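The numbers here are math on the coordinates, done by the rules we state, and not lab data. Keep in mind it's a predicted model, so treat the numbers as computed, not measured. Cβ atoms are built from the backbone, for glycine too; each structure is taken alone.
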Structure P
Amino acid sequence: MRRRSRRRILRATIELVDQRGYARTTLGDIAERAGLARGLVSYYFDGKRLLMQAATHRLMHLELAAALAELPPGACPDARLARAIDAVVQVAIDHPLVMRSHLALILEPDAGSFVQDPEQQQLGGILRELLSDWGAADPVAEHAVLRSALMGACIGVLLPGASTPLAPIRADLFARYGLAWELGVPPQPLAPVRLQPSVRG
């Protein structure tokens, strides 16, 4: 019962923030959408910010797991890592209000530290396993790098008024891990031409 109620709260949070944004969504709204008493939301989650983080981590975890499940059995580590990268960035594209709110909250220095809730730990566990299978010498350290790169990619595609097309962002991520462009779900048939290997003049 507790697990079911918690899932309903997390799902309701994503639905409402998708529609209204974070600022216009209250804990009372979330409780009403989840069909639960307002007090239960506060019982399970210590504030709106922590609830938002947990809900977004759960969304990314579920989307990542679903994307990997679509691959054929025995898919190679490169194919799995490519699909994972595409799945996480696609969450930002499909849920821009949710991801903008999530990134703003975790980057706000006065809001508290990054929370490694159970949903985040599940997401991190999948990514570390993928990196281990891919051949990372230190999957834990490489996960920290990949997590930062994925956050940067999400910011790139979401930055209001100055967003970057997905293709070059994806090309850079795939180049770091030596992944072929055609793996995963490419946004266009061919990789963008990279005329210069370095940004230095």
Structure Q
Amino acid sequence: MAAKTILMLVGDFVEDYEAMVPLQMLQMVGHKVHTVCPDKQPGDRVRTAIHDFEGDQTYSEKPGHLFAINTDFSLVDPARYDALVIPGGRAPEYLRLNPRVIEIVRHFAAADKPIASVCHGQQILAAAGVLDGKRCTAYPAVRPDVERAGALWCEVNETFSNAYTDGRLVTAPAWPAHPEWMRKFLEVLGTRIET
């Protein structure tokens, strides 16, 4: 398996598990992951939030860890990357307002490169206009954004542990889906794990 170079878009209050766990899983199998955030430099950090499902009408939020940025956002050339990862949390809500973020996402979609997006990350995909006709899922509160962007909504199961693949796009509703979401993303990347 040839190692891939993967771009991960994060921002302050990205969901902790949705950034940390995919980063570590992708590195574990040999891929290189460049973490970037607008207006941040290598060595800077973003704050994360931990969202949990505790029986309330929506998720709860607690402070997470500091997540390291290892690449300069302003120097990103999306043509040099094999794939894109978009974690959820609150960061996508404002990252989608950044024209350069939208331009980067559109590059990956137009070039038919693998994209993995989870939870509220699909807000960025919707804002970029790359979901039309795609089967996908997201956190249920993002469903209106996804459908208005022309996507075909795929149901979220009761444990938020499912994921969907449509071509080179892999989406999931929340961090409980990491095993299925990352397994499907690794398949799209062509990563083989011997058991």
Here distance in nm of label points 7 Å out along Cα→Cβ at positions 75 and 139 was calculated and came to 1.7; which of the structures P, Q was it taken from? P
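Comparing structures P, Q by mean projected area of the Cα convex hull in nm², for residues 35-146 alone, which one has the largest value?
Of structures P, Q, the maximum of mean projected area of the Cα convex hull in nm², for residues 35-146 alone occurs in P.
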Quick one: mean count of other Cβ atoms within 10 Å over residues 171-178 came out at 16.0 when computed from one of P, Q, so which one is it? P
Structures P, Q, by percent of Cα pairs over 27 Å apart: label with the highest value: P
As an exercise: mean count of other Cβ atoms within 10 Å over residues 27-34, calculated from one structure in P, Q, equals 18.0. Which structure is it? P
Thinking only about distance in nm of label points 7 Å out along Cα→Cβ at positions 3 and 155, which of P, Q has the largest value? Q
Taking distance in nm of label points 7 Å out along Cα→Cβ at positions 19 and 43 from the coordinates of each of P, Q, which one would give 2.5? P
If we compute mean count of other Cβ atoms within 10 Å over residues 59-66 for structures P, Q, which one ends up with the highest value? P
The value -8000 for helix-only ellipticity at 222 nm (-39500 (n - 2.57) for each DSSP H run of 4 or more, over all residues; to 500) was derived from one model only; which of P, Q is it? Q
